Structure 1
Amino acid sequence: MDLSNLKPAEGATKSEKRIGRGQGSGRGGTSTRGHKGAKSRSGYKRRRGFEGGQMPLYRRVPKGGFKNINRVEYTGLNIDVLQKLADSRNLFVITPEILKENGLLGKNDLLKVLGRGKLTAKLEVTADAFSTKAIEAIESVGGTVIKL
């Protein structure tokens, strides 16, 4: 067996319906399109979401929501995560680059340090934003906060 003698199974394919080839073909005249109306004309295309003249779903459902184009999305990281990283890697300085290397931050993500958890190490933390709780926690241990 090779590609030259492959063919579909018996009865798997049908010959195409030849439309508009005279009355004798059984598909002449209106050519299976019925009588008159937009659907019988050439070039007819039904627009997406058309429901036969019924008010379409996208017009029945009310508009809603608002997307603020000036919103700044931060990736939040809690203090307990920073503590765990500092312990495992023996770090005293934490920057977004270090977090990216360790897979805790995406390539273009902005970092916000949040205040959940306990901090015991004296860390120098650099980030785009900090919560007030995080600043208090870092500075209470003797660490420093650097905003980018």
Structure 2
Amino acid sequence: MELSNLKPACGSTQKQGKRLGRGQGSGRGGTSTRGHKGQASVSGFSHKLGFEGGQMPIQRRLPKFGFKNVNRVEYKGVNIQTLEDLAIKTGISSIDVQTLVDAGLTPKNKLVKILGNGKLTAKLEVKANAFSKSAKEAIEALQGTAIIL
């Protein structure tokens, strides 16, 4: 370490903001980046979000369409083939949501639904928030258990 390569810690300094209206020497004197004349050049001017100078704003020009279901429950899907691979790799027979989170297959705050894609050969005890019909049948066909949390 030498004096020539010292620098502040990362994130401890920020760029200085524009100092507007502080004379010609600042590089932003005169109109102070506001252009000439008009409503927006005046001190104290502020406009609403989406304001387009009196033109009909885009959020009012475009029609509303579709439907947002406020009661929708969103799940992170995990296939039984993935469970099979996880069981073989780690050698466990009981899989729950925390096991899937630790394996990096689901985020920790998402609900998990087990889906029936793939082939299952191991007897597993699976705990999840939801199961598809085919996944539940595949697990129970091998005397495994599918427990809904």
ask   = Just checking, which of 1, 2 has the largest value of Kirkwood radius over Cα pairs in Å?
value = 1
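A value of 48, 30, 9 was derived for semi-axes √(5λ) of the Cα gyration tensor in Å, for residues 7-86 alone; which structure in 1, 2 was it taken from? Please report the intermediate quantities before stating the final value.
Values: 1: 58, 27, 10; 2: 48, 30, 9.
Corresponding structure: 2.
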message = If distance in nm of label points 7 Å out along Cα→Cβ at positions 47 and 71 is calculated from each of 1, 2, which structure is the one that comes out at 4.2?
response = 2
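A short reminder: the numbers here are calculations on the coordinates, not readings from a lab. Fair warning: this is a prediction, and the values are worked out from it, not measured in the lab. Cβ atoms are built from the backbone, for glycine too; each structure is taken alone.
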